[in-house]
Structure I
Amino acid sequence: MQALYDSLGTTYAASRRADPALVRSLAEFLRLSPSSSYLDVACGTGNYTVALSSLGGKWSAVDVSEVMLAQARAKSDVVAWVRSDAGCLPFPTSTFDGAICTLAIHHFGNLESPFAEARRALRSGSFVIFTGLAEQMRHYWLCHYFPQMMTRSIENMPSEAQIRSALSRAGFSSVAVRPFSVTRDIQDLFLYSGKHRPELYLNAAVRANISSFALFAPHAELEAGLAQLATDLQNGTFASIKARYGSDAGDYAYVVATDG
């Protein structure tokens, strides 16, 4: 996975940036305080770390990819950027007052080690995860155009039950899940950011920075799916296809774990 993000890291800034609405929600769930210390687990290029640090608190961030961290360091010299695996954090026990992990848990080899390490590193506060859930992804209309890619992506994404169970085993006694629905003006172009703007997926630069397209899309399926999507957008068929995939479960979720 490090090799993937070393590769993605070279172009990540082209389409990935902190979405203001997500930043506000993360800050609220953290109960962000200027006098507190926070950790970003698997921070990538640090988009959310930098945005949140501008709102307050003392921030540290870890990622396994040096390519990603090099970009993060260029964005802020206030954050303490550290190369580290999420499953073995280089911080003393009870260091932080809160932690986040955005769009990354599906890349962990297991959930137990990173979650246990996050719990160990916290002295108080919440561990806030922003992620897709396997059961939500089955309602992405991308399944129509890229079925093999989405099947493999869903298999790789933990379910709500798996996340809850792993957090409980890590020592978190309370877990709340809040659904998030993609809006038309979302600024961080992750996997389902094109829910209301399907033309985004026709842009190779956008696809290049989405791990599902990079990892799981067979070339033949990708070419056929893109061609069919372009045709459906042109002839007006897309709207009816999108309508088949409606869901009240949200597209992503905030998972807020606390100890007490």
Structure II
Amino acid sequence: MKIVVCIKQVPARDSALKLNPASTWVNESDLSFEVNEPDIFALEEGLRLKEKHGGEVIVASLGPARAQQAIKEALAKGADRALHLDDPAFATLDAYGIGRALSKAIEKEKPDLILTGLQSDDFGAAQTGVVMAEFLGLPHSTIIMEIQAEGSALRVKRELEGGWFQWITLPLPAVLTIQSGINKPRYATLKGIMSAKSKPVKKLTAAELGLTADDLALRQRIVKVYTPVKAAQTEFLQGSAKEMAARLADKLKNEARVI
């Protein structure tokens, strides 16, 4: 089974975030980065499927040169090789553009299964995997909590609302977006870290992928990012106990909207 796992490098969860001068995103110049958490679970699931059914795991990552660190981490854990989509034209892509670029890189591999994290910890759009599936013309399913490979098909467990789950069957090849908590991710061993240095990483640019200006055009843009204003306000209620209780109930219901 040939499995492609898409991973993304995102700002570390404990980073102190500051807005850029244009207030369109955070200033990334002094941040530390790590692998997107849902993608870590997707990688682990891909590695487990390879260990059970054979084949190879290919990591695909779109990002600048610093994304090499995330790729090396995935290779150290057991991935066999990697595709690194690195081009200045990718710097401002939205979910549509990222899905388009990744689909161009992945379609040449003709994988049996493509895994992504449910969503990224930075933008949280939860669209990239679905967009990829559409461009590749493959069946897909989202919020996956369990995967059972059965010959040329998959049986997967989806998380629904209100504590409900759904089992569905879909043919291979397919695209799945993985929910955090599906498994217990492994740590890279010393042997894995050493072997990662010799594993191939293929760099791909927009031109090499045959991407057009329309492919790279933004369908969505962030107009403004801001820090919510925290304002405390105290109001004293006067009157009889019955009157104050009625006014308090009214404010909790219509102003605070907590009841």
Structure III
Amino acid sequence: MNDLNHTNNTETADSQASDTTHFGYETVSGQEKVERVMGVFSSVASQYDIMNDLMSGGMHRSWKRCMIAKAAIGAGSWVLDVAAGSGDIAIGLANKMGSAGRVVLTDLNGPMLLEGARRIIDAGLLPGRADCIQSDGTKLAFDDNSFDCVTIAFGIRNFLDIEAGLAEFYRVLKPGGQFMCLEFSRPVLPGLDVIYDAFSFNIIPLIGEKVTGDRASYQYLVESIRRFPDQQRFSKLIANAGFELVKHDNMSGGIVALHRGYKV
């Protein structure tokens, strides 16, 4: 079940572009990964939400509602949603804060950010309550200590350098600010991993081919989930970036995990 995520915030750091990394199960250069991930999300942007519903059976909506419910924000909060994609998280956060808050959507991928801009306009969110700024997730175009909360949903696994992204999230958070990351993880219920693998590798690419005509992008997305650190390993990366009170909550038997940490 691949919430396509928004994950379009791959970094473009020149110093890393020549290093080898992984694109799904392939070994590629950093620059090639940047280009191919951008291509994946440019390809699927217009049908992003439809595919998320089909691939998750609509469960991605409940996962995101849970994330929004646990966001430590209120009237007057400033929130940054990284790899914002089609804007569903950002819209939910803006509605939770009310007219006094502000949410900034940022994504490196232009077509995905345009989808987000369209959605926030349709939701009646005016500039100042919700704004779209194209930015690299590992080189964010924002000052230190700017936001009360930084969120990212199904995006960080596509970063070329996860640690650099986490460091940036920590930098732009205000002291006391909350970091939240919703991401696919490892099933923890006995036998669920077998069912999940069978569905992921056999059904999701087929759905992608039938609906979007792009099987390869969805094959990559399935593989990117398997390459991403499990709950414990990713929690350690968050802590290593300086966050305190790090914890995670498993959803749907561990298929998805909601990670949280704070800049103390």
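Bear in mind these aren't lab numbers, they're just calculated from the coordinates by the rules spelled out. Since we're looking at a predicted model, the values are computed, not measured. Cβ atoms are built from the backbone, for glycine too; each structure is taken alone.
From which structure (I, II, III) was Kirkwood radius over Cα pairs in Å calculated, if the value obtained is 20.5? Could you put the intermediate results ahead of the total?
Values: I: 18.8; II: 20.5; III: 18.1.
Source structure: II.
A value of 1.8 was computed for distance in nm of label points 7 Å out along Cα→Cβ at positions 20 and 76; which of I, II, III is the source structure?
Details: I: 1.8; II: 2.9; III: 5.4.
Matching structure: I.
Suppose helix-only ellipticity at 222 nm (-39500 (n - 2.57) for each DSSP H run of 4 or more, over all residues; to 500) works out to -9000; of I, II, III, which structure was it derived from? Mind showing how you got there, number by number?
Details: I: -11000; II: -9000; III: -13000.
For helix-only ellipticity at 222 nm (-39500 (n - 2.57) for each DSSP H run of 4 or more, over all residues; to 500), the value -9000 is produced by structure II.
Who wins on distance in nm of label points 7 Å out along Cα→Cβ at positions 204 and 236 among I, II, III, i.e. which is largest?
Details: I: 3.2; II: 6.8; III: 2.4.
That would be structure II.
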